[in-house]
Structure P
Amino acid sequence: MTVAAVNDASGDGGRLYDAYAAWKDWRGEFAVGERQARYYAAELDGIALEGRRVLEIGFGDGGFLAWAKAQGANISGTEIDADVVALARAKGFDAHPPALEALVAQGRQFDLVAAFDVLEHWDKAALVANLRQIAALLVPGGLLIARFPNGQSPFGRVHQHGDLTHQTALSATSIEQLAIMTGLELVRVGNAARVPARRDAWTVLKHRWRQFRRDRIEKAYGKLYFGSRLPLDPNLTARLRKPAAKPA
């Protein structure tokens, strides 16, 4: 299987992606909502974007592209739908088809690669090949941030099996395995950032109470079966780093 082939997430020439944008209700807005902006801010807490080169794989409706651009990032993106790529370019974004090796061949380098709800679309061979391409695209010390359905939780099945294009279920341990196989270092993996629907006091209080109960359940079941806490939210987020260059 060629790299170009494994970069085609469907593995069947894209037929699984027929009408995908319509099913996802992508409207080409390339704008970020208030709650979505708070989510990205929480997920990328501690990562400065001002002046950084950022690549989003699978940018979809362009919410992260818009948010990262507003933070001062030099943002680029890839997407499998040619019409969506064309629309992004018309909006002034640096958008590309999904073949990562083309960006590698161009000598592109990025400080951060973001992949929200993407890794589960690749089969195992594509995961290994594409993470190696991502490692080649990252500068030494650069980060990959990836969100994916939680394959170690019964609550992750809703997302994992809710989309025909999903190929692989991932967990905290399989992400660690992938990192070792592809020359990346696992910085952290855990529940995706939790943000309340609104910021009024009552909504925030209810949100915190729900999170407290969920945390207690995670700790109890994790210790009962595995001896330590087990993240059980529907989605996990992982941060992986390309090792810094060693001094000569």
Structure Q
Amino acid sequence: MNVLVTGGASGLGEAITKRLAANPDSKIYFTYSKSDLKARRIESEFSNTNPIKCDFSNESEIVSLVDSINGMDLDVLINNAYNGDFLKKHFHKILLSDFETDFKLNILPTIAITQSAIKNFRKKKSGKIITILTAALLNIPPIGSSVYVANKAYLEKLTKIWAIENSNFNITSNAVSPSFMQTNLTASMDERIVEQIRESHPLKKLLTVEEVADAILFLINSSSHINGIDLVINAASDIK
């Protein structure tokens, strides 16, 4: 099994890469931007991994990655990378340019990468796409998260389209929507707020990246009948 994990050297991406690389029969390609040291450590720990430098703000690196997908013979694409902040300001205080910048940094590269993967999946008549979203799409979104949540909502609709348009080619497109986790994306949050989130959680503990990585593995190993779903991991906190 050949897998490409975008943003696979830190945070949730690192957990996914390591979880999948634990199977020595798999080849795991993963992209990284600034986490060069972490990428090299993963490569040294798992001989079946291949780090690829790809800064989503660098157009030439995106083009290079898209072109290289043709030679990977991928079975699975995991859209995990996200560049930007989880929380900014209230919606009415955010500059229009912030919405534009984050869209260009996250959505357009993901579209280009997924298009390339789908073209190759169609040739071999099989493939799986798994996209990381957020449980904030279902629950009450945190104040200041409008840019992040809006981008994830855009990807949410694309995952459905990818599933519908490619089901006849034995290609699945599913999503995973985790609740709040402590990663680099949320590292700037005040510890008092994090503690409030923990205390209000049904299980009184936060979701871990390893638990989400296990959910990714489940979707990879699941039947092709599982297609077009969003696997929400939030301890049923959205149920009324």
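What to note about this one:
- At a computed 13.2 (mean projected area of the Cα convex hull in nm²), which of P, Q: Q
- When helix-only ellipticity at 222 nm (-39500 (n - 2.57) for each DSSP H run of 4 or more, over all residues; to 500) is computed across structures P, Q, the figure -11500 traces back to P.
- Comparison of P, Q by distance in nm of label points 7 Å out along Cα→Cβ at positions 56 and 72 - largest value held by: P
All of the numbers you see were taken from the coordinates with simple rules; none came from a lab. Keep in mind that this is a model prediction, so the values were computed, not measured. Cβ atoms are built from the backbone, for glycine too; each structure is taken alone.
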